[in-house]
Structure P
Amino acid sequence: MSETQAWLAAAATVGVLLGYELVLALAHRRDPQRLARSAHAALREEWFATLSAQKGSELLAVQTLRNSLMSATLTASTAALALMGSVTLAAPSLHASLGVAPAGGPAFSARLALELALMALLFASLLCSAMAVRYYNHASFIGSMPVESEARQRWSSAGTVYVRRAGVLYSWGLRNLILVAPIIAAIVHPAAGPVAAVIAVAVLFGFDRVGAA
């Protein structure tokens, strides 16, 4: 496959993913409650508010938030390890590209562009997951306070916000890991990228909509 064809395949791969995200953003503006991201964020807010009004629910809140924190930690660890591996693999190509003499022109290939996109997605996943851990950690401290205490009443609204933000960031961390798959497929073979992108979009479509229930 020629370099021009490789660039076209890479552009098609990224275009399918960006196009779907744009459509999803427009749908979110029109009717956010039909999307799982918004519906689940509201669910987490109501969950924390309900437990804050129920005496003796502190242990349940802490256990649930701890499980969520561990899930976000696992996602962050996975993204960090994958990012280190991708940097190791892309370093020779990036060094060769930057080391070309100006007279020879830049040797920026479609493969290198995909490798940079891969690292960007993994870094975004790491960042979102790490911030989710941070918010879940803060929410755990608030959730462990006695429900009838003055401190719990004072921090309850902040805990609701933290739980919502943590869930949204965790979902973005997982989402970026899924988006990595088409990029890897395009790196292995450019023609496989658009096909993998369509499959990834179909999978995300199933996750992004709220079920009939």
Structure Q
Amino acid sequence: MNSEMFQVILMLVLAYLLGAIPSGVWIGKGFFHIDIRRHGSGNIGTTNTYRVLGPIAGTIVMAMDISKGAVATLLPVFFGNFTVNALVFGLAAILGHTYSIFDHFKGGKAVATSAGMILAYRPTFFFIAAGIWILIILLTSMVSLASMVAFTITTIATFFINDLFLSILAIILTVFIFYRHRTNIHRILNGTESMVPFGLGNYLRKRRPSN
């Protein structure tokens, strides 16, 4: 095995381990003595952290999860080894986040870590996705719906640039994120999906007369 291939394997392992850091669990246990897996939806991501631990903890977890994807994607730059497309290392971080070795191979829904990968690889698409995500949250008050819509539109946007690998990976990630949100989709269709305490959707739900 030559040194370049050894570096690639090392970077893949590092990317996975970066992604596998269970930010929500560590923040909850370390600063609040709360295991968020036992509260709310049980998810370790930003939304449940926000719901259980508050907006500051939720924002920190989101920043950490985005950073995991971004740093993993930038590993070829740090190592000076561009043998493999940087997106491969971002994907390794996403797999680590979703199937974490530190959490019995369970994990989050990969939205923030995927966004971090996009931020490092194509910042323009990150800001497109972030803008759509914020807009949909303000309209619907549903983080899950905002995440799915943002990834779908951003994936479509990749078709207009000459980057086939990014487009293929974006399609795969969008399908994967829809799969990870399958219970949320069921609740959205039933009108029982959880909402953040702001936005038009939350306002309209509060004004809806109870039976």
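Work out the source of 0.75 here, i.e. which of P, Q gives that when FRET efficiency 1/(1 + (r/R0)^6) of positions 131 and 171 (r between Cβ atoms, R0 = 25 Å, to 0.05) is computed. The read-out was computed on structure Q. Source structure of the calculated read-out (mean count of other Cβ atoms within 10 Å over residues 67-74, 17.0) within P, Q: P.
Computed over structures P, Q, Cα Rg over 2.2 N^0.38 Å reaches its largest value in P. For the structures shown (P, Q), distance in nm of label points 7 Å out along Cα→Cβ at positions 3 and 179 is largest in Q. To test your reading of the models, identify which of P, Q gives -30000 for helix-only ellipticity at 222 nm (-39500 (n - 2.57) for each DSSP H run of 4 or more, over all residues; to 500) when calculated. Attributed to the structure labelled P.
When FRET efficiency 1/(1 + (r/R0)^6) of positions 115 and 155 (r between Cβ atoms, R0 = 41 Å, to 0.05) is computed across structures P, Q, the figure 0.40 traces back to P. For relative contact order in percent (Cα under 8 Å, 6 or more apart), which of P, Q scores largest? The maximum falls on structure P. Please state which of the structures P, Q yields 15, 27, 21, 16, 11, 7, 2, 0 when P(r) over Cα pairs in 10 Å bins from 0, in percent, for residues 91-186 alone is computed from it. Derived from P, not from the others.
Please state which of the structures P, Q yields 14.4 when mean count of other Cβ atoms within 10 Å over residues 51-58 is computed from it. Of the structures listed, the value fits P.
We did not get these values from a lab; they are worked out from the coordinates using the rules stated. This structure is a prediction, so every number in the text was calculated from the model and none was measured. Cβ atoms are built from the backbone, for glycine too; each structure is taken alone.
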